[in-house]
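These are the structures, in structure tokens.
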Structure I
Amino acid sequence: MSLLADGVLPDVLRARVAESPDSTFFQTVGGSPVTYRETYERACSVGNGLVTLGVDKGECVVIMADNAADPLYTWLGILLAGAVDVAINTAYRGHSLEHALQNSRARTMFVDEKFLPRIAEIRESLTYLQTLVVYGSAADRPELPGIRLLAYSDLLGSTDTAPDRTVGPHDLASVVYTSGTTGPAKGVMMPHGQITLFARLGVEGAQMTEDDAHYCFIPLFHVAGKYMAIYGSMMTGGKVIIDTQFSAEHWLPRVREYGATLSHVHGPLVEMIYSKPELPDDADNPCTRIIASPFPAKIAEDFERRFALRGMETWGMTEVTVPVWQPYSEPLRVGCCGRLRDEHFELRIVDPDTDEEMPTGQTGEIVIRPRRPWTIMQGYLHNPEATLNAWRNLWFHSGDLGYLDADGYLYFVDRAKERIRRRAENISSYEIEAAAVTHPGVTECVAVGVPSEFEGDDDVMIVVIRAAGSDTAPEELVAYLAQRLPHFMVPRYITFVDELPRTPLGKPQKALIKKAGVTEATWDRKATGVSLRELVG
């Protein structure tokens, strides 16, 4: 089935190079194919460069870059050096970026040169960062006080052999920042055993083989593309087609052009593809299956018919991999996430307040735990309180609501509490609120998710109390937030109010605010024609 399915990535990569050195590993859209041997040599070059730079085993190294070949080599080189890959969202700016850099305590960061101004904006708040390795020439760039700028090409070391460092399943491989509800993004600590299981579950769940070409437009700071598409293909000897971004218009032409047999397409993106006018030859394409979470129930069957492929729905999280899959050998169950891979996990549905197990068919919180060590996250980086809150009564609490039917199939119902989910991004309401109240015209702000036009997806709405005497306009406030928040956090809707519904202790009642939703008094960025792309620049 796969190569060293229980190993660690550096060993899997070496074994793959030994077995099929001249097979194509990946190809960027518009670029030339790259073999496994070439990938390994370039990753060794990065790893040796990091060792020469003084990066220690177990040390966090940040990557902030768009999908491209050099960041891929960097990720693999970091792991070959025994260090920890911290790929952060390229939309981060301001407080979100500062938090990731400070929380990771990284001394070294690889960065696309276009993001250097964002580093400059928060330079005074950074106490750990010492070296910026820049994709592109670092020459003639203004120096950031106390930070060395180094061109990526100047870092590279020997390509002959990998650094003399070994890692095991228990060693930390990656930190991925994922947003919660009540604070800044949390750094999920993923050991090598977990990322290997992530890849293995993708290989087995999607029946990946060496004949597959996996079309991956998902950013490499997300786990699905990095571990299931790229690492999974490494296990099987297959090929990955790497795109820089998703385009509903280009999805089918890209699949055809590059002979893609498999693709990850999250729920709202499935709907965007489906919304394009149907053509008589839509089914004439090489793609045989997509992995979707969710696979929107209202169009699932017709999407399969129209494009002549199989849609496989899953349930998972960065913290616990993807433990639930639609069985490949069974027909589609509309609205169902699938069955638990129970050789690896235990799963229960519990009362969110008492943790008592719920009867079959009744909705509760999804909780899970592993059967083998080092196969789910080891906690949140430098955040023991959040770790303890998630690990209650010996189970990881997902914060997702769902139920199990009598046959053991899982159905997702809703997100618990205040989590906002927009276009496959988890959003912290806290970060939006914290940014809004820094505006001099805002006294208080509450951020909630309201249903978007896509199934199971949110748009961001903020409800704002203006400061005394302020006449702050929604256009001004959204422009202000666009310069301080990742683009996916910038609100679509703004409602100004004189007061908020509150609990007896004075806390805003977000459930009531969310239930009220968009009203006649709500300003809609999209309806008024304000371009987020122009605001963000």
Structure II
Amino acid sequence: MTRAEQTVRHFRHTLLWPLQLEVAGDDRRQPWLRLADCPPWRRVEDEFTADPAEFKERHYKEFVTFLPYVQRFLYGESRSPRRAADDPPSDPPMQVLRRHDLAAIRAVLREGEAPVTLAVAHVDLYFFRDLDVVLLNIELHADDLPLSTVEELLYRFGRAYPSGWDEQGNGVHNLHAVELLGHDGQVLAVSDSGARDKFLHFVCAHRAPCLAAHWAWLLRPLALDHSADEGALRYRLIEYHRMPVMAYLALDDPRALAREDFIRLALISHVRPGDPLPWTDPAIVEFERHYCDDRYWTDSDAGPNTRFLCSGPALLVVGEAGDAYFRDRERGMLAQFRHQYFLLFLIAHFHRAALLVFSDRLVDAINDLDIGDADSVRRFKRRIRAVFATFLRFTHRYWFHELSERGQVQSLFRRAAGQLGNDALFAEVKEQIRDMSQYLDSDSQRRQSNTVVRLTVVTVFGLITTVVTSFFGMNLLALADVPLAEKIHYFIIGTVVFTGLVFFAIARSKRLSDFLETLSDERLGVFAKAAAFADVLFVRRKR
């Protein structure tokens, strides 16, 4: 069977778009509550809160795939029968909101071509406690599409804004037109990639990219941070406008695909369909080692012939449409693709997004720091300590390298995390936070040291008064027999004088410290020491 005859019998297209939330105060811990009364989003009650009779086998297989600490991250703490009846159930650190008004997406690949319609399985928002990260998830599906059409969809769909325009004013690298359809077929939103002036003016005015209209509509009532739109929550882009993508391709004969076809699918986020491949690129030369997981690829008539392709931004599963296990939605590979493999892909990209947000928060804190402004310094310290505390919670609650004892799941997670460079990014952010923490510690030690110096200087000069009064006695002035009013008068005068001397010593403690250091230096003469004393009483000498 030639490549031109290949038809994708069943196609699943999943987008996962990490975004950075801009929230403050108490909203930072549970921002999803802001959307509780904002239709069309509704909080998803997971399968574990429903009737046990409705708990499906695919949900059970998804749960037992992961290690206990990953289960607690995804599903919350276990429920003990010893828990008091009035104790509220524990919420998982990951919260999901879903909208049900979107039924299908109608896409036109290029101008003049017939549209392609994909059904919408679901549209979700994933929130994470304590972290300013949200992930938009869209799952689409269609049947009997040409492989070339699938490649174009994977390459062109999932771009937040056009990267440029051609001579006719059409956006390049993105779909020519996109329509979001409701359940009765009405058009809910339309793309505007051809509105060149809109995108140019927004970037010129805000120094930030503008989203295409259909993506902005899909996220409402969330609003882009730089836009004038009102929104319950605001967000910013984290990375490149190309969204991470997952795909499931059921072909009549995947073995008929050439090596070039697999390369184009695996690198769909980087290589435009139809463009020549860089055959001398080391990643292409060692393609199978870098991007392929062939645990279930036998390349034989007996099968199985399922190949996993992972490049970090993309995770694809290619298999035989005639294989009942591969198409099984309850126990087979399709069920695992939609559950286990989706979650490992989500965790890998969530890790990267959270680390990038931490790095952005640190940069923002540094940019806002003015060491000459005491209020700015205090704000900087509070922000760094808050980031440090949140990073500790992230490290102990969300960061892990081992997801599962299942070799396939763990292998794909390591491959995805490695392609994304999560370990190197974690080490870099951890080092940045350590540097900030060390700066705060050294600054606190410097302030404590200065305080000790001031107290020492005041104590030294107070020692003179103590010695003098102890030598002459406390009754140097015979005030025992004077009237009470005169005693009070002397008391007030003494209090004012000694308080003034103490305040003067504190105010000039730095100069007094320099004077004491000069006085103890045997290499300096009398005039130099007298000049140092004069510097304490009068204007500081120019150094």
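Starting from the value 1, 5, 9, 11, 11, 10, 8, 7, 6, 5, 4, 4, 3, 2, 2, 2, 2, 2, 2, 1, 1, 1, 0, 0: which structure in I, II was P(r) over Cα pairs in 5 Å bins from 0, in percent, for residues 229-484 alone calculated from? Computed on structure II.
When Kirkwood radius over Cα pairs in Å is calculated for each of structures I, II, structure II gives the greatest result. Which structure, out of I, II, was distance in nm of label points 7 Å out along Cα→Cβ at positions 149 and 173 calculated from, if the result is 3.5? The correct label is I. Between structures I, II, the greatest calculated value of FRET efficiency 1/(1 + (r/R0)^6) of positions 397 and 493 (r between Cβ atoms, R0 = 41 Å, to 0.05) is seen in I. Thinking of I, II, which structure, once helix-only ellipticity at 222 nm (-39500 (n - 2.57) for each DSSP H run of 4 or more, over all residues; to 500) is computed, gives back -7500? It traces back to I.
Please state which of the structures I, II yields 15 when relative contact order in percent (Cα under 8 Å, 6 or more apart) is computed from it. That value comes from structure II. Out of I, II, choose the structure whose coordinates give Rg and Dmax of the Cα atoms in Å, for residues 197-252 alone equal to 14.7, 51 when calculated. Derived from the structure labelled II.
A short reminder: the numbers here are calculations on the coordinates, not readings from a lab. Predicted model only: the values in this text are computed from it and were never measured. Cβ atoms are built from the backbone, for glycine too; each structure is taken alone.
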